[in-house]
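Please treat every number below as a calculation from the coordinates, not as lab data. Fair warning: this is a prediction, and the values are worked out from it, not measured in the lab. Cβ atoms are built from the backbone, for glycine too; each structure is taken alone.
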Structure I
Amino acid sequence: MTASTTTGPARRLFVVAILVGSFLLFLIQPMVARMALPRLGGAPNVWNSAMLVYQALLLGGYAYAHWLSRLPFRRQARIHLALFALAALTLPISLAQLAAPEPGTEVLWVPVLFTLSIGPVFFVVSAQAPLMQRWYALDPGAGEPWALYAASNLGSFGGLIAYPLLVEPLLPLHAQAWGWSLGYLVLAGMVVLVARRRWHTPEAQGIIIPQSGEGGRIPRSRLALWITLAAIPSGLMLSTTTHLTTDIFAMPLLWVVPLGLYLLSFSIAFADRRGPARWISATAWLGLFSIGGMAAVSYGWTGVIPLVSSIVLLFLLCTALHARLYDVRPEPGQLTAFYLAMSIGGALGGLFTALIAPLIFDWVWEYPLLVLAAALFLPRGSLPDWRSTVGLDPALRRLALGGLVLAAAWLVWLIFDANRYVETRPERWSLTAALTLIGMAMVPWRWWAFGTLTGVMLAQGGWDTIVDSRAGVRTRSYFGIYTVRDYDEKRLRTLLHGTTLHGEQSLDPKLRRTPLAYYGEGSGAGIVLRLAPQLLGDRARIGVLGLGTGSLACLARPGQDWTFFEIDQAVLHLSRNGSFTYLQDCAPKAKVVLGDARIELTRQPRGAFDFLAIDAFSSDSVPMHLFTHEAFGVYLDALAPRGVMMVHISNNYIDLEPPLAAEIRARGLHAAMRFDNPDRALEQFASQWVAVSRDPAQIARIRRLAPNFEWKALGKPASAVWRDDHASVLPYVTWTNFMGIE
């Protein structure tokens, strides 16, 4: 086959085959995670666990491609197509039927669920990128195959972005599963076409393909470098997601952005045109000192600017590290070994971030640690070495280095002591800018640059984060990071889940039984629970989904039977170890059911509760599986015929009123909404609660018994209810709040 034919239509065929495979690979990831929402909820670690499974399966696929490439081409094609056919027997995509996890075992149960659900097809499709590139390189006239990897990641990026923007809003899950299955069959057909294209090349005539252009073994140091340069960006991608949703901006769907930019970085780093990769690699050092210095800040750095800055830093570091990975690539004969090493690195980065870090750290310490690791491996060749440019002799170089070290230490101290010396934000940013310039000048001395970055991290807030860790104010579990903080001047203790306040309690013994935050006297839940004896009788059965600080327990009345449903053992521990005493002070006999509330409610007798409060959030993210049509079916089964349900819909970024109104209309229920905007000085916060009942007389009675509090009808309902099979939060994102964060 001539070079002209190879680089013409044949190249396009290989590119399209790789694009389709990568598109399907990253379309199935959010699709299966979405299928699992009714079982798993929406905590950031659920997505990290899913990503760990994907990386492990990707590693398996790359190992398979590496092994397969050692065989004669025709045998490769037959084996690969046979596996395609076997994996197709598991279609259409659906979740494996596993019993619900025991509390505390989610970290292992989630990977098992995803592996059993999509393992075969994901394994086969994940081998596409390296295998198609290896087959492409069989023809001596084909040219370098590395740019095809850039096409692979463009396809991955397209699949990832297409899901939340097009697939999820337009198609129910069963249609998504069948559509993906059709795409899988199309991909199998393309593999057949690619195999036919290479069937008569000389290498396909039974000759075993060598693994190296030189025929030698790959040095261990080179393998270790490949693995490291792949592991750091992989870990950074996941840790940035956790860091953003934990400490900066707890917005749903945010995980799409870091993963998308991670994939896009490969496309730039592996492109034939090297200019953009070199420019971004140089800029990465600037971002490292200016933005990376804030990586250890655990609170107080929130809003749009930190959000965008962290995402920009991730993109710069991933592109620079992947560009260096491209620079140390092997000959095309070692292509599959190279990609296998990359996938090992990706899996190790995911293993560290998704499994190890949550077990050994109380905060997202993996994020600043990986930023520091990036400083040790960023390429320096993209920056000019000013030491050679100005022609300094060794003595002057040492003198210059000493001056830079002293200047950096002085600026670090000024930033660290900023409360005394720097009172305005512009002055603080000026110090940061000056320190960034000094850090850039120290890049030729990598370890001194590393030390300077470490100092900046500590000065900008990392030391305070260390102090908090030593003081034990944080608790980390599979479902999030909880911070318990005391404010002595207010005599107040708060609980934060990520960046979101989940409750408060007064440290004044006279006031510690007073519900604060979203549960005050004027809140919807507060009003209805105080009216419970008149509405529901003296022996009402009360159920609450979500424990938090246990504030609602102090609205309990004698004779009532209370049950809390809580998914996270860490939250329950905070209510029993003395951190928050609402539960033990006000409702010591209340039952606490540990597990997913929706699943646990199905085990209760029909009509088991006269009152239900739906108050379960993961930071500020919506556990969508608690707001679907099927979920409300579970609630209504558990609710007595004349019972009242209170639904908490306060949220910074998602307008939950239209979907809830659609659900109420679809089921013929009756409702009234209470928006409470009390005085913040009294530690009562704005809240939005909706009272729901089958009985219109109960809603009318709430209005009549609480004449001093205004209740409103719900606004215009959404066009359709949310279902387990089809729901999207995207149309209900309140973008004005998103852009208006200070």
Structure II
Amino acid sequence: MKQSHYKPIFITLLAFLGLGLTASAETYFQNFDGFDDFETELGDGSVMSGTANIIGEQLELTADGAAGGFASFSIPPLENSSTGWTATFDLTISDSEGANEPADGLSLNYGNAELGELGSAEEGMAGISSVTENISFEIDTWMNFDAEQGVNIAEKVDGVDKNLEFTNGPILEDGTQVNGKVEIVFDPDGGVSFSTTGLLTNAEFEAVATDFVGDDEYTFILSARVGGANQTVLIDNLLIETGTPADTDGDGLSDSYELKNGLDPEDNGENPNNNGAEGDPNQGATGDPDMDGVTNIMERDGGTDPKKADTDGDGLNDNVETNNGVWSGVTSTGTDPLNADTDGDTLSDGVENPDLAYDPGNGTTQPGTDPNLADTDGDLVKDAAEILAGRDPTVAQAKPVGYVQSFDGFDDGTTDLGDGSVMAGTANIVDGQLELTRDGVAGGFASFTIPPIANSDKGWTATFDLTILDGPGENDPADGMSFNYGNFALGELGSAEEGMAGIGSVTENISFEIDTWMNGDGEQGVNIAEKVGGADSDLEFTNGIILDDGADVGGPVAIVYDPVAGLSFSTEGLQTNADFVEIATSFVGHAEYNFGISARVGGANETLLIDNLVISTGSTSESFRILRIERAIVPGVDPAPDTVSVTLTWNSRDGRTYTVSAGSGEVDDNGLVFDDEIDDGVDSGGATTSFTETGIPLGSPVRYYRIEER
């Protein structure tokens, strides 16, 4: 091998900054001269992988006409790269005429990739699971006039890849060559910049904001790929200089930061200025052009906008939002100046003031709540939800003995109900119902989980309305759902029609399952299962089809956990219904166990909807169990309108009399309010008793029922 005429340059510099600080820097330079063709070891710590090698005293990453997949050129960490760096290099891309169009492209990456990592070429480090932090500057050459082709900046933070800036367009035509220069700047304060020349579509990105944070241990990697053996990519005169970015006026604010934020990079605010002109005090590090009491350099360090007194637009000036999470008064709110709703309770920070009393007539403008606490009074209901319900969000309410959710009043797509429940996967609100899966939309698992409810270990009853829909054709309906109670975490997706089977973190659970896949299959049907000590076992099972392809089914579901009598599970309106009563179980409930509904769509073939979910807790001696709720429309005789009838069925004892009451879902200190006594003289029907309320107007609000033994 020939000796290089120009060895790589590693230079340590001391640069004087406007605030009297010093910072070291390091430079990497490689012109690839003096190396034989096909050489892959340069002796400067760099690593070539894949098809990368030296050709004609340039770095050849891919070669037109030579299939080979990926290639990369890696450079070890450079000192002080975390404080900023600039990279420049000459780029040549050529493609022979015919065959396919030029493919695929390249990227320059800076992040926590290992030396030798091939990367994802024009996709940066997307798809490389070992790389969690990265910033990539991408040139995508495939395929001409494709929607993804062009130039791009992307970041990868905590493993999540996101595009920051993109310009679509062809890079070079089939059978042509393009030559130009590339310049890239990473400025932790001023953002990232990316410019190219000589391409058909050039990058012209300046001071683009990024959440990526540099590290002196990060590597630099050029990654490329040839697709269909149709592209040569050559790199020459590669220069990377680390250290604090250029600061022309020496005020401690980089030029790129000042340009990004509307400040003059040649005015340090002093008089006379470093360029001899009269300085504007607002332009320097200690200036305050938005007059919010926060200096430019403090705004830079905090990420706020030096030209906006209220960066997040919540009505609070940046200088009072101390971002320490503690309310000390209107001049020290503890809130985040970059987030208009610091606690995520849907109330703007600017209206939340715990020093003012809750105003019941103007709850949304004077809630009296703490902007750092989503649930100011700690009663497990978010502030905004309490205000919506007409309750004082600063006074803890007694927790209802149970959980009630009609899913009404929420916008489509809502995933946070403000009641402590957690939606995961594809779950969301659609038309006032909980939609777990949707027919025709692949999405995998979904769940709706509910925090512990007081006294659940003593027993509970859950009722809800279930609808399952499937479009005709494609596959049979799939896959199903389960209602679970156990030691799973909030947000756990579960195993849908298999309860919590296969979820290693869940050791104690009971599940009530409806398996819709596949029609005629031996596992399809309704089931009760338990998981005790991590071992999953079926307790009761009825095999059968739940719904046919292209059909809709639905009806009420009732589930009972009685620690003495056992488990009960009944459904109506399905082709195969559950009718299990007092099934023995080894499972033991616990007051800290969560409730959850888990579902899965297989082959995108099922919509599963839940409505009017009610969970009531307590021992058998404390309350009766409503086993079934049946609704029917009663046609009216003209001119009388149609009405609704509701039939309740509960477990009962001979010789007893029962009172039936209803409520609208309102909650007071004692729990749910049942202020409408319908009948106080319902005689027992034996082991079960039924009662029908008639004449309910169509479109009436949801009603909740209570049965009491007299």
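Figures for the structure shown
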| quantity | calculated |
| --- | --- |
| Entry that produces 62, 35, 21 once semi-axes √(5λ) of the Cα gyration tensor in Å is calculated, selected from I, II | II |
| Entry that produces 14 once relative contact order in percent (Cα under 8 Å, 6 or more apart) is calculated, selected from I, II | I |
| Read-out mean count of other Cβ atoms within 10 Å over residues 481-488, computed value 16.9, structure in I, II | I |
| Computed 4.4 for distance in nm of label points 7 Å out along Cα→Cβ at positions 329 and 505 - originating structure among I, II | II |
| For helix-only ellipticity at 222 nm (-39500 (n - 2.57) for each DSSP H run of 4 or more, over all residues; to 500) computed as -16500, the structure of I, II it came from | I |
